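Every number here is computed from the coordinates shown, using simple stated rules; none is lab data. Since the model is a prediction, treat every value here as computed from it, not as a measurement. Cβ atoms are built from the backbone, for glycine too; each structure is taken alone.
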Structure P
Amino acid sequence: MNNKRLVGNLLHAHGLKKTPIRTEILALFMDHDFALSASDIVSKMTAGHDRVTIYRALSSFAERGILHRASEDGQGIKYALCGQHCPDELHTDQHAHFICDECHQTYCLEDVKVPEAEISNEFSVTRVNYTLSGICKQCKG
């Protein structure tokens with residue numbers, strides 16, 4: 001199945017209209033095996049879309065369980081596609097992320113699960129971040 005059809009199916013499954021900007025943004029995520037920031041997306045877009053529209057699209061994708069926050073750095077928040085086990089808004093596909101010290105790309109490590117942490121009921125956890133760093137396969141090779 002081609003990316004255009006996958007994008008259409010993904011948008012439909014999450015109750016979002018298929019628009020040119022949403023289609024192009026999701027196709028960019030499908031074409032990359034690392035997380036993307038809004039700046040990355042702006043630089044890769046073929047049509048001239050304003051930043052506000054791009055940020056709105058990213059926000060709606062995150063709210064609907066299409067994307068998740070993979071990391072945050074000087075470029076801002078980096079997003080990655082959610083796995084199939086991530087229903088709307090829940091983001092239950094908790095896994096580790098790897099940030100390369102050389103190219104600064106963020107990769108989802110779907111097979112590396114976040115370890116359980118027992119904390120006092122005095123705290124209410126809303127998000128867990130488990131990040132590894134080092135040199136990625138592209139920079140290492």
Structure Q
Amino acid sequence: MFPFNALSFVVRWLLSMLIVFATYNPTGFSYYHWIFGDVPGDWAAKTLIGCFLLIIYGVFGMCTWRSMGPYGIATATLSLTVLVWMIQDYGLINLNQTHTVSAVTCSLIATVMAFGVTVSHIKTRLYGQTESNYVEYY
């Protein structure tokens with residue numbers, strides 16, 4: 001079993017950011033823009049990468065749902081949204097631009113995903129018990 005520390009969360013968060021921003025970002029260099037842009041052909045590669053992204057989102061989504069549940073996801077999303085609201089009130093970001101709103105939204109999704117794949121490790125460190133969702137008896 002790998003030890004869990006702050007670096008573990010940062011790695012998970014960066015991986016989540018990479019996945020979300022590779023799927024869509026306001027710069028125009030993303031899977032979304034590749035599919036719906038003016039780049040013709042190469043549909044086999046587009047489909048294969050789309051399948052990989054679907055699998056990755058499925059794994060991250062399942063981990064997040066199982067570790068946090070609907071109330072945990074709602075609480076994390078609400079807390080992060082209020083944090084963004086507070087940062088805007090302090091004048092650090094301007095949410096009147098669509099690019100900023102897109103980037104902040106992608107960052108929020110990635111952060112909730114990172115929390116989701118991290119919460120089980122935090123619970124294990126706090127309680128000393130591992131979680132299991134499916135137990136088979138022989």
Structure R
Amino acid sequence: MTEVLFYITDTPGVRASLAWRIAEKAWRQQRQVYIHSASAADAEALDAAFWAQPAHGFLPHALLGTPAAAGSPVVLGHGDNPGEHHDVLINLAGEVPDFYARFQRVAEMICGDPALRDQGRARWKFYRERGYPVTDHRL
């Protein structure tokens with residue numbers, strides 16, 4: 001069964017840096033990561049944010065559909081097809097993607113932004129209603 005983790009913080013505007021931290025930890029554990037965004041523009045903005053992350057760290061990543069994605073341990077994408085990924089899903093979209101159950105682990109975030117907080121609560125309810133054990137990490 002898919003393991004579902006929620007990272008909860010009251011701080012607004014930290015989704016990109018939190019996604020980077022979760023992906024970086026999973027990569028160091030030699031896991032394959034797919035980060036799902038709501039749109040192509042969101043995935044491209046996340047790609048740009050990842051390149052601007054701290055100088056002391058580097059997270060190898062690529063956009064889904066680019067040649068570099070085939071060999072990348074972290075792939076950023078959007079839409080209904082996460083490619084061949086099935087290990088760790090970091091969901092940055094407002095809704096749970098239809099393909100979530102094919103992943104071993106799903107990481108969700110609830111941040112301090114009111115609209116995002118409400119969407120996160122709806123995703124929490126979605127998983128619980130389907131019998132998934134949900135673990136929360138309060139940051």
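Comparing distance in nm of label points 7 Å out along Cα→Cβ at positions 46 and 78 across structures P, Q, R, the highest figure comes from Q.
Once mean count of other Cβ atoms within 10 Å over residues 30-37 is evaluated on every structure in P, Q, R, the highest one turns out to be R. Which of P, Q, R yields 1.00 for FRET efficiency 1/(1 + (r/R0)^6) of positions 38 and 94 (r between Cβ atoms, R0 = 25 Å, to 0.05), as computed? Source structure for this number: R.
Assuming 157 is volume of the Cα convex hull per residue in Å³ as calculated from a single structure, say which of P, Q, R it is. Label of the source structure: Q.
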